Structure P
Amino acid sequence: MEKSRIGQHISHQFNEEIGDLRNKVLIMGGLVEQQTVDAVEAVVTGNIDLAEDVVQSDKTVNALEQEIDGDCLLIIAKRQPAAFDLRLLIGISKTITELERIGDQATRIAEMAFKLEETNRDLSEFRELKHLSELVRNILHDALNAFARLDIESSVEILSRDKEIDQEYISVFRQLTLSMMEDNRNIKRALNIMAVIRALERTGDHACNVCDYVIYAVKGEDVRHMDEADIKQAVLGAKDSCP
């Protein structure tokens, strides 16, 4: 009887530790999501103060990554989890790496605001940038929600949307290339904007990677190198195949 109570106590503590860990990940996710929004806003509006805030906030994101990673290792060492619990901790450790990289991409975008401020501004040239950034913001927001709920169905749907981001990236890249060919005075500005859209495209990739780890935690399936059809078959075709 005593052993049973001890087991319940340990399980309760473990659940609290996991819950605290997931909350920290969501806090970190909220920070990098705001970084991404603010960085694009800084580029579009020329708000240098906002760009500087994004760059400075990267230190907080990096500190959170280290803290969460340390917590994961400590829980694994203390609790020696197995099956879903172990996969979840591994998924969290990998997810925060993706979030830290999203923060890095936001910093790169913010730094472009400084360079673009040196050129003549024409806000009409940022329409395509705004659309791409909206696509990326939505996929990042939804990926974080999928992580919060450990929702594999949403994760699969989000992964399928990465193609839209890639197509928009290619479209904007071609427009910028054309502008450079038409007038070489556009070259410096276009190259800076290309750096921004590349960072946004990479942010979309990192958000999709978060969904990969949600699927791994829940299903035990490594879908990182699968195509869309194979992912749907592996994840949605047999929902309860993994303990």
Structure Q
Amino acid sequence: MQTVILHGGGTTAAETTKRLIERSGGPTARIVVLAHTGEDVAGKAKRSSDWLRENGAQDVLAPVGVSEALAALEKAAGVWIPGGDQNVLMATFAGTDLTMRLRDKKAIGGTSAGASLMSGLMPTGEGDSKTMRKGSVEIKPGLGALPHTIVDTHFFVRQRTQRLINMVLSSPYPVLGIGVDENAWCEVSPEGFLLVRAGQVALVEAQRIPPNAPLLAGNVKIKILGLGQSQNLAQPLVV
């Protein structure tokens, strides 16, 4: 089991980075940056590496090539994925065993697109989020660090509540929606407890009625967590 850190985008707080370093094993733990969420991989890699080092990490690798990145993960204790476009990273590593290589890391996390990649199913950004219709918002498999979830970011700032409800109701299997607001962050412990470290996080749970109906209809629970509040992700929401 691993610690998963979700940052909702905006300015990544030093506390977020230091927590990733701590949960990875401390300053000497190797952390690999996967900066493949956009065209400027080298630029993203340098910025993230510099930030990690500024906050105490002593062993940081940020390879640009796919084969180099996969090789670097073999001895990594922690992984960080910066923002950008989650679809780009998934396309870049398509056909590789990236997901398998991430499973044994002590800590993994990301901001914005990097956080959405932690999902079992992730938003692609495509579709019509204003229409409550099954499949009107596109979702695709993510990296699966949190397998039965859909993580959305910049959540309240960009008014994505309806989008997340739509995705949760449209999922082919039961999932928990996790909406992390901009400049907010939370961590999920190896035991499956989500703890809000800054800002607000929304949790969305839904029961389709009937389960295989072509239209979106169901019971939806929404729970808002603030600083210091937590939720056992294995338990139903109590609101």
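Readers should treat all values here as calculations from the given coordinates under stated rules, not as data from a laboratory. Please read all numbers here as calculations on a predicted model, not as lab measurements. Cβ atoms are built from the backbone, for glycine too; each structure is taken alone.
Looking at structures P, Q, which one was Kirkwood radius over Cα pairs in Å calculated from, given that it came out as 17.7? Structure of origin is Q.
Work out the source of -30000 here, i.e. which of P, Q gives that when helix-only ellipticity at 222 nm (-39500 (n - 2.57) for each DSSP H run of 4 or more, over all residues; to 500) is computed. Traced to structure P.
Between structures P, Q, the calculation of relative contact order in percent (Cα under 8 Å, 6 or more apart) yields its largest number for P. So distance in nm of label points 7 Å out along Cα→Cβ at positions 204 and 228, computed for just one structure, reads 2.9; which one of P, Q is that? Working through the options, I get structure Q.
Out of P, Q, choose the structure whose coordinates give mean count of other Cβ atoms within 10 Å over residues 20-27 equal to 19.9 when calculated. Answer for the origin of the read-out: Q.
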